[in-house]
Structure P
Amino acid sequence: MKQVYHDLVVASAGSGLTDITADVLRFVARSAIRDGLLTLFVKHTSASLLVQENADPDVGRDLENFLQKLVPHNSDVYRHRAEGPDDMPAHIRSALTLTSLGVPVRNGELQLGVWQAIYLFEHRDEAHQRQIALHLIGD
């Protein structure tokens with residue numbers, strides 16, 4: 001059994017989804033591991049990871065709009081505003097979504113469905129550099 005690690009750096013464009021599937025596929029291909037489990041972990045408290053539909057960009061926009069309504073900016077209930085009005089809402093959104101994913105790898109391929117992709121979900125308004133730890137274990 002082998003293990004391979006990599007820190008993926010992703011530049012977000014601000015709030016919303018960034019497709020990282022191609023970067024993850026390159027990592028898996030370079031690993032020489034044919035069958036195993038890939039774990040992804042975002043190293044931030046104001047961003048998350050999703051497996052979501054890749055065919056219609058409206059899905060991402062609808063998810064962002066839903067979270068805007070569920071966790072609005074400038075709410076009087078937030079005390080933590082150290083980095084601006086989107087700071088605490090970003091932390092709440094991260095808590096409501098996923099900071100890690102597990103994706104099976106079989107025959108050197110991610111076992112994603114036809115319409116699935118892996119996304120970084122940025123919860124801050126401004127662009128950020130995000131680090132995602134990748135760990136693939138298998139044979």
Structure Q
Amino acid sequence: MILMRWILILLALVGITTSALALREHYRTDTSPCSINERWDCGIVNHSPYSMVAGIPVADIGIAGYLLLAVLAFREAYRLMLVPVLAAFAFSLYLARIEQHILGVWCIYCVVSLGVISLLTPLVLAKMLVNSIKRST
């Protein structure tokens with residue numbers, strides 16, 4: 001189904017955009033425009049020690065991951081999407097746990113990204129299931 005391909009690509013593009021906005025927050029030196037209150041502040045989250053993995057901003061990892069997912073969706077390589085989408089989902093849940101239990105502050109961009117990967121994951125799984133059923137008939 002060609003529609004699924006474009007839905008997955010669109011979601012990946014939303015993820016890329018969201019990650020790019022988070023990356024901008026990572027390098028921002030002035031007040032964050034998404035500093036809403038003491039529970040919602042992208043600046044605190046994106047300047048925390050948890051915003052880097054091996055010296056790489058988490059937002060850069062998000063951009064690269066969503067770009068990979070977009071390319072794989074474009075090529076309709078759904079089986080190849082399984083490992084990165086599950087890894088991204090698990091990593092997003094890990095980061096959300098850090099925001100909730102360690103930092104006590106949420107980043108709106110991170111929450112949107114978690115929403116995007118939470119949609120991508122079951123869609124990729126469903127597409128693989130449909131393709132598997134089609135192959136077996």
Structure R
Amino acid sequence: MSKTYHLKILATDKTFYDGDVISLSIPAFDGSYQILADHEPVVMALKEGVLRFRYYDENHNEVMKLGVSGLGLVNITRDGVIVLVDSVEAPEDIDTTRAQEALRRAMEQLRQDQSIQEYEMSRASLARAMLRLSQAGNPFDGYGDK
């Protein structure tokens with residue numbers, strides 16, 4: 001069995017995961033990183049993407065779990081890893097109708113005249129909606145309709 005460490009993934013509205021893991025893969029602004037036990041302490045910014053982590057279940061079988069996350073931070077210490085994100089959800093919990101509507105809204109907002117800050121917020125909303133739909137197994141179905 002591989003060495004494990006403690007991982008806590010916290011969103012603004014819930015604790016997504018709190019337990020021991022074998023590894024964690026995160027989407028950072030300069031690429032993807034995999035964090036294993038005894039990783040050097042560091043703090044990194046996260047971009048929208050998929051968090052992938054592996055852990056052992058109660059039968060000692062290795063399990064992979066995914067979480068679709070928004071922007072956030074990861075704090076790697078000698079005691080474990082804490083991930084703080086604005087949102088995170090399992091692919092099976094994604095409401096595709098809501099995600100498609102968010103995609104339509106973001107596309108419409110990008111067509112409007114906006115300040116730089118508003119543009120970046122719309123761009124982030126678009127990226128998050130596209131990511132959610134792709135992970136829910138329903139990539140962009142009907143996004144141009146209506």
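Taken together, the values in this text are just the output of simple stated rules run on the coordinates, not laboratory data. What you see is a predicted model; the values in this text were computed from it and never measured. Cβ atoms are built from the backbone, for glycine too; each structure is taken alone.
Values computed for the structure shown
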{"item": "Top of P, Q, R by FRET efficiency 1/(1 + (r/R0)^6) of positions 22 and 78 (r between Cβ atoms, R0 = 25 Å, to 0.05), largest first", "result": "R"}
{"item": "For 3.5 (distance in nm of label points 7 Å out along Cα→Cβ at positions 6 and 110, calculated) the corresponding structure among P, Q, R", "result": "Q"}
{"item": "With volume of the Cα convex hull per residue in Å³, for residues 30-85 alone derived as 123, matching label from P, Q, R", "result": "Q"}
{"item": "Comparison of P, Q, R by relative contact order in percent (Cα under 8 Å, 6 or more apart) - largest value held by", "result": "P"}
{"item": "Test item: distance in nm of label points 7 Å out along Cα→Cβ at positions 62 and 118 calculated as 5.0, pick one of P, Q, R", "result": "R"}
{"item": "Structure responsible for 14.6, with mean count of other Cβ atoms within 10 Å over residues 14-21 calculated and labels P, Q, R on offer", "result": "R"}
